[in-house]
Structure 1
Amino acid sequence: MNTAESNVAPNPPVPTAPAPRLLSDDAYRRIDREINKFPPEGKGSAVMAALGIAQDEKGWLSVDVMADIADYLQMPAIAVQEVATFYNMYKLAPGGRHKLTVCTNLPCALSGGARAGEYLKRKLGIDYRETTADGAFTLIEGECMGACGDAPVLLVDNKRMESWMTDDKLDRLIDELNATPPA
C-alpha cells in the first residue's frame, strides 16, 4: 500500500442544501390552506388543489414542479404524477395562454359540440391538442362536463364554462380572450 494514499483523509460528507422551492410564497400559503382542510395524516388529499395552484402560477406542470409538490405534501412523486396524468384539467406541457376544451361527448356532439369544435379548428387554424402559432390558444377535445342541456359547451382555462356556443358567441369569446393581457 502506498503510504501517501493512506495518509489522505477521506472526504467529509458535504451538507446538502434543501431543494429550491419552485412556487411563490403565496402559492405555498394557498396550498397550506388546502392542506388544513384535511386531518394531518391526510396531507396528500390536497394534491389536486396543489396541482391547480401550481398550474395557475406556472401555466403548466413540469416534472420538477410536480416533484416539488410531492415533496411539499410528503408523498411519492409518482403519486402526484398519477393524479396529474389521470385528469385532463392539468397541462403537462406548455400550451397556449388560454385552453379551450370543447365537450364532444355524444350528447354534446349531437347537440352542436362537434360543429363548435370544427368551427374553432377552422377559426384558430389548429386541430385538437394543438396550439396557435401566436401561443394564444390550445384546443382540447373534452369529455362530459355535466351540462348536456346547455350544449354545445366548452370550458375556458378549466375555470369558466360557456354554454350554447353559436359561431357568433365563439367569435366574441375569442375576441374577448385575445384582448386579455397575458398573466
Structure 2
Amino acid sequence: MRTILAVCFANTCRSPVMESMLRAQLGSAGFEITSVGLMGGSGEIPDPMREVLEERSIDLSLPIGKVASTKNYQEADLIVFADRGLLREAVVRNPSLWEKSYTLKEFARLAYLNPPAPQAETFTEWISGVGAHRTKQELSGPNIFDDIVDPGLRGCREDFIVMCDTISESVEKITDQLLIWSSR
C-alpha cells in the first residue's frame, strides 16, 4: 500500500478536502490517504465550506484538525502540501522530506511532464524524479501557480468554491498517473 499525506495549515479546510478527493479517486486502488495540519486546528468546518461540500457531494466525515507528526511524514510515500510556505516549513525542519514533497498543484504540473514508467522505476524513484530539476531556492516566497489559497475559517462561499475547484483540477490531473501504480 502506498501512502499519500495531504498537508495544510490547520487541517480544517484545504488538506481534508484534498484527502477526501484523493480518497474518492484512489482509495480503492491500494492507496492510503490521510491529511494533517502543520499546526492543527479547531476541527470545526466553516458553514460556507460545509454548504459547498454538500452541494458537490464531497464527504468530509473524516476527523479534521489533526497535527502533523514526524511519523506522518516518515510513513508517507508522497506528501502534497496546500502551499509553498507550508512545504518550505516542513523541508526546513526535515530536509529528508524534499524528494517526496510537493505542493499539490506543483506535483500535478510536474507529474504531467514526467509520466511514470513502472517497468523502469519504482514508485519512490518516480516520485523523487518528478521533481529532480527543482531547487530548494524555488521555495522562497509564495507562488500563485503552486498555492491553493486558504479561505480560512472566515472564508465566504465563493472562496470555498475556488478552493474546491483548484483541488479538484489538480487531483484529476494526477489520478491516472497514480493509478498506473495500483497494480504494481
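Taken together, the values in this text are just the output of simple stated rules run on the coordinates, not laboratory data. Note that the structure is a prediction, hence the values are computed from the model and not measured. Cβ atoms are built from the backbone, for glycine too; each structure is taken alone.
One of 1, 2 was used to compute mean count of other Cβ atoms within 10 Å over residues 102-109, and the result was 20.5. Which label is that?
Structure of origin is 1.
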Practice problem: Using distance in nm of label points 7 Å out along Cα→Cβ at positions 30 and 46 as the calculated read-out, with 1.3 as its value, let me know the right label among 1, 2. | Solution: 1
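Given structures 1, 2, which gives the highest value for Kirkwood radius over Cα pairs in Å? Could the numbers behind the result be given before it?
Details: 1: 19.0; 2: 16.3.
Top value of Kirkwood radius over Cα pairs in Å goes to structure 1.
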Quiz prompt | Highest-scoring label, criterion being relative contact order in percent (Cα under 8 Å, 6 or more apart), among 1, 2 | solution = 2
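Compare distance in nm of label points 7 Å out along Cα→Cβ at positions 62 and 174 across structures 1, 2 and report the one with the greatest value.
On the way: 1: 3.2; 2: 1.2.
Comparing 1, 2 by distance in nm of label points 7 Å out along Cα→Cβ at positions 62 and 174, the maximum is at 1.
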